[in-house]
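Asker: Read through the structures below before going on.
Bear in mind these aren't lab numbers, they're just calculated from the coordinates by the rules spelled out. Bear in mind the structure is a predicted one, so any value in this text is a computation, not a measurement. Cβ atoms are built from the backbone, for glycine too; each structure is taken alone.
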Structure I
């Protein structure tokens, strides 16, 4: 059968003789809560682009890389896929993701905040259309605070740890469950003003006495019973579940997860108040940023880039942010007064808290050669420290040596 090639002009005109193009669009963990929102935005795209149909599939967050690699190998790649910076970094390095430059509609890549675009820029080219992010906040259970005799929420990281210890000592309930799994210590280093790489990016430098001391601080909390094992093995998923069950004093989270608390346990939600995430010495807060990317395996890259930039434009991002309690990454949407209005209830308080820390929000993910191997070396090192009693300094020295063997090439 003769293949019909659709040009961008035909797509915009939607000529009657043109065979409709169907785009496969993958998102991460948005159903069932946001089904109507995404379907409505897809309908708006299809109306504006009558020659294109969109088939939407929502998949679990932790399966996306495996499924994308399998689909690519089988010649059934999606056309647009939702990725975070860590996933995109890995896949771009393997040649799985296409740059948007040259295939996106003219001017569409100028709508994003520069620091958002920087998270997905490699070699001067943009590989992901920035979508949503959610600056961390601290949600706290007022009933647990009262029982523990805590009179005010923490204002800095030292107070955060002090309050967590007080809650555990006086109530037996864990005060907090920081996300320490995977690469989180790399982000904590930077939040505390400790560099991970040298200024030229050619050497790993996270084995200084200050880096060792930061890990030891959390290791001591773990050994003393102030942190559960889930902090290292399950992270925010365990924290959200325990907080929803009334078994955690403070939840350090993206505000979107408060919607889950609201749905899971209204009593806990009604006892919840929210304050901004306390900044460390680095005056930045790691804020993972989502993107929509076009895989190299897409057979309709121009149409796919049109969908990716449409779903992440000012209008759609503002709609999405209001529905999901997240923050947009486009220049105009972030200026909407909606984000500086507070109100009663934890969700409204979290929106105001986000607006107060968005200036410190930054995706602190690193662009690394041989990213998968270096990330694994770091994760394995942290687990060996917490679970197998490995010496912190020796472990960091060994991981740094592994990293530098790749960074120096």
Structure II
């Protein structure tokens, strides 16, 4: 029984979930604190367990041999050795260790107190055995005193989140995975491409400007001079409303005075850095520029938040950019990002260099797209439906073909 106890304690304390223990320790659970104290020095923990296990096994073997020799002679001693080997293997090794491996948390709660008591009682012997073992390990450049549990890497954290499928909803799981992805995503991955940015040309007639403002769906609009690449500022609709409330006579010059200075960021900026900037500054809209100063797209705080929590208006988005068909395929706007499509559809189009469906198709074709062209991308059949200005405006993506 003693040998089984030590075998059970060894497996349970080595297999116990340390992150769960830390959580329990924060909740002031005494047993969790004691287990963590033992695990800080695994050499001492294993030393006391192996001393106890070895001693009980040798003692049992010696007593059984002496009794067998006294009553049955040499033949009896041989048979008892075989029988004892079987008993120790089943009842002092396999059974207790299997039980402890299945229920490490429960078992460790009960064995920690006896193990701590035995460690204090046999500490001089444990210290002596550890001193010899640790010096031997130093020859292999292993320093037990410097031992510490390595923190989980980002990929390991992702695995933990995946394994928690039964504990949290799919929506929360996706949010956690998106947060873990922030460190490797850039603004290029979530920005609105320049050709999809809706702006207002300040050089057009004042009547056209007012008509555009009255029909614009957002509470702000990018204002440019002549061409969308010549951004001069951001006009907030609330500022226009204030002028109307104060009965100002609106004109183009007065509107220009209400423009907020545009904020530019370089392409390749990490998403978590940009999120931190948005949190600390009043600017919530940024224009992404390349190394030549050319505007590549636009990103807002909402774009980053949607990358984490999902689209705030998913029904509108599905109606505008993605429409699922009866056969399971999707009608997709060419300007939608691949990440957005994958998140909504649950499919796995490649996320290498191109950011949009149009870019993915053009890269695969290595030529200008044409209506009716069909291709196979990562196992997904893709058909080009509409092409305008040498860009894919709409495509149909079919379900992945089954491998034969």
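Asker: Upon calculation of Rg/Rh (Cα atoms, Kirkwood Rh) from the atomic coordinates, which of the structures I, II produces 0.99?
Answerer: I
Asker: Just checking, which of I, II has the largest value of FRET efficiency 1/(1 + (r/R0)^6) of positions 156 and 204 (r between Cβ atoms, R0 = 30 Å, to 0.05)? Don't skip to the end; give the middle numbers.
Answerer: Working: I: 0.60; II: 0.00.
By FRET efficiency 1/(1 + (r/R0)^6) of positions 156 and 204 (r between Cβ atoms, R0 = 30 Å, to 0.05), the leading structure of I, II is I.
Asker: Hey, another quick one. One of I, II was used to compute helix-only ellipticity at 222 nm (-39500 (n - 2.57) for each DSSP H run of 4 or more, over all residues; to 500), and the result was -13000. Which label is that?
Answerer: Working: I: -13000; II: -16500.
The value was obtained from structure I.
Asker: From I, II, which structure was Cα extents along the principal axes in Å, for residues 172-235 alone = 46, 21, 15 calculated on? Before the final figure, lay out each step's value.
Answerer: On the way: I: 46, 21, 15; II: 49, 23, 17.
This figure was derived from I.
Asker: Given a value of 8.7 for distance in nm of label points 7 Å out along Cα→Cβ at positions 132 and 372, calculated from one of I, II, which structure does it belong to?
Answerer: On the way: I: 2.9; II: 8.7.
Attributed to the structure labelled II.
Asker: As an exercise: relative contact order in percent (Cα under 8 Å, 6 or more apart), calculated from one structure in I, II, equals 24. Which structure is it?
Answerer: Details: I: 24; II: 11.
Attributed to the structure labelled I.
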